[in-house]
Structure I
Amino acid sequence: MRKCLVEDINSVLAQINKAAKVYLPVDGTDGKARFEEWAEGKEWSNALNTERSAKDFFFPQTENLMEFKTEGKNIEIIDIRSDKDDFVIFGVRGCDVRSFDILDRVFLVEPIDSFYKARREHGIIISVACGRPSETCFCGAFGIDASNPAGDVTVWRTKEAVYWQSNTDKGEELLKKVEGLTDCDEAAVEEEKAKIKKIMDKLPLANLSTEDFGAGKTMELFDSDKWKDLSESCLGCGTCTFVCPTCQCYDIKEFNAGKGVVRFRCWDSCMYSDFTQMSAGQPRLSQLERFRQRFMHKLVYYPERNDGIYGCVGCGRCLAKCPISMNIVKVMKSLGGKDNE
């Protein structure tokens, strides 16, 4: 365990930035926190979480995949992949750290997504414990410990000091390059962990349960008559999917660049009427079917295929952003048993 004083954090980030480009949560002019490249004068945000998740670093909203150069009837395929430099994402909360594990199970299985893989190999995650969890947080329902959020390095911030603990070889190698961190015992960190756990236990969603979901629940939940009432107010706007740190749906498109064609991918949403549209049309014709698909995937289909791990991390972004206040918590409470009441 190492530590530095709170007032020395920018000096430490400057040293880390010499080893690899650093990104950290910064308050924007609109008052919302977002990840930005570190530079002198930028201050680490006090916000619980960034408006958009850290997923963008590994699975960006838009991304060019390849180019086609055409000359007459000849077509040349151009591989645009390039070597990546190491980079550090500082200040990632435990929910977003877990989201990377969920995405890994999608993009790092055969056929491996080489774009995602390159970023994961070069990305170094410095997580931060949630000193002030929000009422919209429910990460504990999915087994995430907000007081000890994993990553390559974990950070705890108190009023006086910032504590650093390496969790992986990659994290240890990074901290070895930083001067000014002093060795210390874990007493202050253990006290901070206990404080966070007390807050988590008192949150409104502390008792949210997943026991009524997971593998083997498809037949029981798919035809529930509750989906009709739950989906009626859904606008199909896709906001929930675009702020979600674990949604991984995308579309692949091409555009004419003059002397050739560029193929790119961009995020898509299962809540859209044209999602996965085929020659025969959209396989899910109603909003009810699309609504049900989203939540069944998070709570049943994904855990059934991935060793019981749910496709939600309880970050609360969809609770905060849905324009009609419909979210996965309401779905779980409606479909679940007495522990969700």
Structure II
Amino acid sequence: MRTKQAGALIAAIVIVGIAAYAGYSHYVSNSESPLIVFSADAYVPETNYLLSGYHNASGFSVLNAKGGGSFTDAREISQGVPANAFVSVSKSSYNQSYLGSRYSGWAIAFASDQLVLAYSNSTHTALVNSIVKEFSAGLKANSTQNYTSAYDNLTSGKVKVGISNPSSDPAGLRGWISLEIAGKLYAGNETKFTSSIIASGGVSNSTSAAELVTPLTTGNIQFLFIYKSVAVSDGLPYMELSNYTNFGNASMDGFYSSFSYSTATGPASGSPILLLVTSLAGNGPDTAASLNFTVFVVTHNAEMASFGLVPIAKPLLFNDTPVPSPISGLLSQGKITSAGSI
């Protein structure tokens, strides 16, 4: 699936050579330790691709990315698990409340994605087919009637829907908030569909959305809230959701964030799906290598289109603290743009 695609892409990396490396090689690292990067599990192939490119361009030793739900990753990092950089799909996971002493105070969004509803090719019941058709008709005609019927059936308990744990995985959080938004828009009741699917026992839960792909492909569940890039890479059939419910429109941040869902650590708000990277605080002698990797990611983000992501033409810097000189250099050169607080 995704690992095979990533292997083919990594094998096809063109080493640009001295000219490409000159942009960041002057940040010298004396560390001989391999670079350790934690990544949202949905984006481990992309992160490994970038790590391979960084290694080829710099010669610096790297390890394969450590994958997990973004919130789980951040908590592990705060507990002292070795890590130099963090690639996450949740801006809030970069907050000090998650990262503790490893909080750097900044992160850069370099690509965007959207939430979709993947469905099983192994289950072809009349109800599954009807739900797929209703969602397609709702998107095509912007029809409240079609969407209401689709969500009523989706949350009836007559089909199983994969939604990962909102406390560990932002994909799951966004799945629940997407249902809340749908309830507000198509039923006039924000809790209509979330309450229905809980009461009917229609949810199949796991730590991360990636763990629910196999149950989907084998037909043990019929639908799964997951990121579009993952669905594309894994060859999963999927239905696109409206801009209001897919978190794919960065300009709708204010709308998404007006909805929230309760997690183990308290209410968490919706947000656009942005893939971000930071060099963690407290890296010691590995700081230069971590910053070099971050600069490499930002300046090679166009290659993320190969994975079904949308590269951000001018990556977005979110920060609450002054940024290191390599990052301020990108800002002064106009290669990234300031986008407010983390």
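A short reminder: the numbers here are calculations on the coordinates, not readings from a lab. This is a predicted model, so every value here is computed, not measured. Cβ atoms are built from the backbone, for glycine too; each structure is taken alone.
Structures I, II were compared on distance in nm of label points 7 Å out along Cα→Cβ at positions 45 and 293, and the highest value belongs to I.
Given that helix-only ellipticity at 222 nm (-39500 (n - 2.57) for each DSSP H run of 4 or more, over all residues; to 500), derived from a single structure, equals -8000, which label among I, II identifies that structure?
Values: I: -8000; II: -11000.
Clearly, the read-out refers to I.
Using Rg and Dmax of the Cα atoms in Å as the calculated read-out, with 21.8, 71 as its value, let me know the right label among I, II. Corresponding structure: I. When percent of Cα pairs over 18 Å apart, for residues 213-316 alone is computed for each of I, II, the one that comes out at 58 is I.
With relative contact order in percent (Cα under 8 Å, 6 or more apart) computed over the structures I, II, the top value is the one for II, the highest of the group.
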